Structure I
Amino acid sequence: MGQLLVISGPSGSGKTSLARSLEKKLSNIYFSISTTTRKIRDGEVDGVDYYFISKEEFLKQIENGDFLEWAEVHGNFYGTSFLPIEKALDEQKVVILDIDVQGHRSVRERYGDSAASIFVTTKNLAVLKERLRGRGTENEESLDQRIINAFSEMKSLGEYDYVLINDDFTESLESLAAIVSSAKYMRSKIDIKGFLDRWKH
């Protein structure tokens, strides 16, 4: 069985950039690609950044039970498919899920404490606003909505195993890599009874 790592945080916190950089930094990483109904942005590639599908197709996949988790965010649907995750775990890979708070709860329901979780955020609200504006993809209305959602997500900090304040990207990436390395030693990932039986002999 591989290792499951959930990364969440407000839009603009840098969680996706960190996760993508970690994929290049460490071997044996599988970055789970989400499916979405939102429009593709400049520079994005279908099948690399997201699987971009229609709302009708997404709803059909929900009916088929294809998603580990799914949510409607900012008027668009996002979901994580089961099959590639299970395949990567069977191949002993570290599976990284870049999903929201609601998605994290769904993962916990299925995988329990065997999934490690990290909440990524900025050091304060001002930095988050600056990063969102710097992306150049938000109008004032959508920016305000993302800030409202950020406040809601921040209330869920206590549900995560680790909190990473992404102030310096290089330092944060090193911290994230250290968390991944340490997560495989989590007590919840060990068959305690089996270990004790083997230890006695």
Structure II
Amino acid sequence: MTTWKTVHQRNSVLWFAFRLVTIYGLLTMPWGVLTEVYVDIAQRVVQTVFGADDAWHTIAVENLKDDPEHPYWSRIEIVNRALMNPDGSGPVRNVDFDARLMNPALLLIALVIATPVSWRRRGWALLWGVLDSCLLGMLFLGFSIWDESSEISLVTLSPVTQEAVRTARDLLTSQLGLSVPVLLWILLTFRKEDF
């Protein structure tokens, strides 16, 4: 025999899951001009933070609008000028990224909004969570640029360091999208008394 408390808890979990899926679905939908403006701003921020154009190297952000499967993806092109041929050919490394930069943050936003806590707590969790997610995304991009720069001799890494960097990159790639937003949600939204 189920008690009223058990039924209420089950309904609360189902209601949370419904809100989470609905909010996440709305957030991941492309919103036309708004999404394009956001992508343009994100590309400019990445170019400002990581861009370079000097006698030694070039780091530039370009749009990948020709890719119908990933319309909001961008490419960071890394060039070591010393290795380029006079005709412009030579080794170039690329880092492709979702220019929305918010994919990990979208899950966090949906989790926080769907959580049945006060709006004040949700607001603080959203503020700090989105800032943390964006910062982690930028750090990951910087790490990826640094890693790819080693492939064209802009950075020198020993074989042991290279293997450690590859392992860290694989771990970050897999964890940044799911585990980090969930961990931030738990740390920023809940208090000890909630448990």
Structure III
Amino acid sequence: MKIIIFGASGKTGKLVVEKALQEDYTVTAFVRDTAKLDIQHNNLTIIQGEATNEEAVKTAIAGHDAVISCLGSSSGLGKTTILHEMGKNIVNGMKANQVSRIVYMASAGVDKEIPGIAGKVMMKLLANVLEDHRNALNEIKSNNLIYTIARPMGLTDKPFTGAYRETFTGVPGGSRTISRADVADFIIRSLEDEKYLNQSVALAD
């Protein structure tokens, strides 16, 4: 399978690239700055571009079987529409190239699902980013793409464990974190597993 990864130079995106290559996928990494992705592999192609450029995104998606988005916002906790804009460009690029499969990394809270007072406080704090993710996800869902949404709890740089937990509703209890390496594992593992088709999955360690 030939996949393209947007946000491939981010902390999680790099790990997704590495995991995909370990699993023998043919990978295209779409990045703003090629210097930030210091990975070399025979099955890796790196494309420099802006995900806000609809034409560049559409051209990059051509010839691929699936899309992975690890895109994030650089606006901090402020009001933002960048994720929606980039998500819409990806959706339009997929439709133009007849690509239907996407795995999208959002965040816990995007389904308004974190319970308790602490959960409400967290979702309020992240309200702007979560809304931006939701708008991007609405583009995906309304265009009948085959999606998997990853909803990780707080991301850490701890080592890969493979022992993380997942749930389709709410969030796994008893933990507020998950390592980026485990999230990368889920993203690649979910690509071709039918039980994750058109599902939103919360992840925690």
Original post:
Quick one: mean projected area of the Cα convex hull in nm² came out at 10.4 when computed from one of I, II, III, so which one is it?
Top reply: III
Original post:
helix-only ellipticity at 222 nm (-39500 (n - 2.57) for each DSSP H run of 4 or more, over all residues; to 500) was computed and gave -13500; which structure, I, II, III, did it come from?
Top reply: I
Subject >> Structures I, II, III, by mean count of other Cβ atoms within 10 Å over residues 83-90: label with the highest value >> reply: III
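Since every read-out is calculated from the coordinates, none of them should be taken as a lab result. Keep in mind the model is a prediction, meaning the values are calculated, not measured. Cβ atoms are built from the backbone, for glycine too; each structure is taken alone.
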